[in-house]
Structure 1
Amino acid sequence: MDLRRLEIFAKVAELGSFSRAAEALALTQPTVSEHVRALEDELGVQLLDRLGRGAAPTHAGELLLGYARRLLALSREARQALDQLQGRMSGELVVGGSTIPGEYVLPALIGQFKGKYPDISICLRIGSSAQVSEWVDEGRAEVGVVGAPPAPRTLESRELMADELVVVVPADHPWAGTQQVALADVQQEPLLVRERGSGSRAALERGLADAGTALGKFRVVGELGSTQAIKQAVRAGVGVALISRRAVEDECRANLLSCVRVRDLRFARAFYLVTHRNRARSPLAQAFVEFVESQAPGRAS
């Protein structure tokens, strides 16, 4: 089987669209379709169901997809190993990150890593902690950073850095510049929270439960779909929020928002570096893991 055809088939299956796969691979849609048809003819089986504008792998396609990912990963690993032998580091690395580390921690670390190895390419995929763990488990990402230890036993995780929950208020709020406030005081303020089902919402509810209270005892005035939306709403004076310090460090440093510790809220949360327990790690992935472990800001001991 031709590796290029496998790569194109895998991209269509993952994106669920011939047109999106063509765009991602910088090919024309007819070229993508031709490669997939040629692979199906070679194997004598239909690999994709054409569903209007979309595409979904058949049972045979699902079976082949797992092997294709492994073959493509092995091909990348071989090229990277040869480059490393010659004193170079090149190739592409797919990294997964849940919302907070993916948006506020990993971009800076990836930038520093690329400064050290300018010939590499890194694709950062952001999803929920469960999604990132699934990507690493399936081989769609070699490394992940998540806000909760992964469930699959095939994955191993190491605590990378600690997180802290703070109350975030507008820059002109009476609490701005205050070192800390009581949780009972926060209960009197209009509160903005993440939507139900988000990892950040679950972490907040666990922290409140540990403090002997619950979200239902707060004046919740809005549920928003992203941490960025919460920060903008706080800046607009809609309410205050209990969110990760790492998500608001830049705004607090620029005095656009103010971060205040909550005296009686013990928020035990960490971010975890996730890799597959059994899959061979590419030289590029191994170098990235070692770099992140040594450079991660505020790494918990």
Structure 2
Amino acid sequence: MNLSVKIGSLTLKNPVMTASGTFGYGEEYSEFIDLDRLGAIVVKGLSVVPREGNPTPRVVETPSGMLNAIGLQNIGIEAFLRDKLPFLRRFSTPVIANFFGDSVEEYVSAAEQLSGAEGVHALEMNISCPNKQAGWIVFGTDPKAMEQVVRAVRKATTLPLIVKLSPNVTSIGRMAKVAEESGADAVSIMNTITGMVIDVKRRIPVLANCTGGLSGPAIRPIAVRMVWEAYKCISIPIIGMGGIMNAQDALEFLIAGARAVAVGTANFVNPSATVEVIEGIGHYLLDEEIPDINDLIGSLKMVPRMQS
């Protein structure tokens, strides 16, 4: 069975990677799983300068999921390259550096620094960040702002460029098309959905930040639908994510059109989730007698329904 897939010029041994922000910088999970078995390791989001993140409480459990407002806490690119990346170079698994910024210039600077580092194989742009130069409008919800920042980063790097799309938009297909036309080699669908939890006794938000990003199984049907909608609009690869807990969940994304998947919240519950998903996909291909996983991608059948 062939499990390998291509994301731009990057070849993955299998389509299962980690979702940024849920796997640390990789080393944290190395005692639980063999990192060489993964398709790719996507590290925690990085910025040009370190960030402390939001005040606590910043995580709360929700029905079939969790709400987080970590605030993109990270050690900064310089410390990542110096202290974290050398460990990841020991493995054959490609490293995808997730990064973000508050301005076009910050995105470009981050991309340039990461692109010159040995052991970084691709970049993933988190565009669910506000643009301080345009009234703090989120890059990923404004087509013009997204086009501007993606084009600028495309000029700054020759590495495969993945754009992580925000679900908080009217048309995910339109935004995916903008990313493609602006130079993206792939898109990730989807980032978390903005939500809120209230302490009814105290009548205050549970999270110090008031709102946070909803992830976990609760959002999976939405994510699968968005992958399917984007798949019909673009020709570049899609990395599907959102509530994948097991192989069956991952297979839904692949059949809907994703070429790879990222496991996120499941890592908090089961550190071996990624490896179990890989094994489960392999068993499915054997059972269904599908010799190449690429034959499964986008194989959704739209069966006409009889009206009663």
Structure 3
Amino acid sequence: MNKLGSDSSLHLRFDLRQVRAFLAVASELHFRRAAERLFVSQSALSRSILALENAVGTPLLERSTRQVQLTAAGVAFAEECRQALSYLERASRVANAAAQGWRGHLRIGYMSFAISGSLPVLLRNYWIQFPDVVTDLEYAPSAQQRAKVLDGSIDIGFVIGRVQNDRIRNALLETNDFVALLPDTHRLASLPQLRLADLADEPFILGTEATFSTFRKLLFNVCYDAGFYPNIVQEASNTSGIFGMVAAGIGVSLYAGCARNDCRTGVVVKPLADVIEPIPTFAIWEVSNPSEVLQRFATFVKRYAGAGAVRNDAATHNTQ
């Protein structure tokens, strides 16, 4: 093994107490004042410095009856020690911040309604308060997020509906109303609001079972209550596809009220007067997840939502 490889494997033969003693002498250039600063005796300080020099392998101080000076090695050693102590102090602060949830890593799952609703604003406010937390955002349908929370591949998810599982905590973030999406050329597009039964004979564009399964269950329930089953003529795997096909006049759709936040040209959003069923978005996380970052984020979410929930419905938006 070469010398560099051998040296890199050596353990330090001095400790922080000796380093701090040396830096005090290097700062004061006087053993008595340094000893008083450290609340130790001069003899104990002298022994500590001598042990340090022996461990380093070279004199660090030049001593005389009148003065103390740093050797060239002492100057270099003092500079490196100050930097090392600075790094160690920072490491201590970082460790404490991580232990208290102010620093670390958070994996967040989200679905279409959350990212079109209040989640972006929530995250912006969170990042302002917790700038040292790194967040990874991952799109996944609600059903997939539930599985990912349970297997630990994400820390927290934003899903449709409360999850009934003893291993999962739920916190209501917001509620959406049901709305109809119509082409702007549709015969009903000029009406201020619709009844769901008005759409009974219309061709429907829906999100696929793979990506919108949880929402489809809610949608089919409200359609059943209105006395019909939707005539599905086309499906899309994402929100952009749904809006695009509605804009093209292929059919109509039902969606969450957050559609008002990012509706595209060619599509109008209409409230449904006879549908009172809400579409809730919940934050979910696994009970035994030990992450302090997660616990602080969950608390942040609950405080953000407040005693009730953020609303994305006709009461808080102008309709088209």
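Here, each number is a calculation from the coordinates, and none is a lab measurement. All figures in this text were calculated on a predicted structure; none of them were measured in a lab.
Structures 1, 2, 3 were shown, and Rg and Dmax of the Cα atoms in Å at 18.6, 65 was computed from 2. If percent of Cα pairs over 21 Å apart, for residues 60-219 alone is calculated from each of 1, 2, 3, which structure is the one that comes out at 52? The read-out was computed on structure 2.
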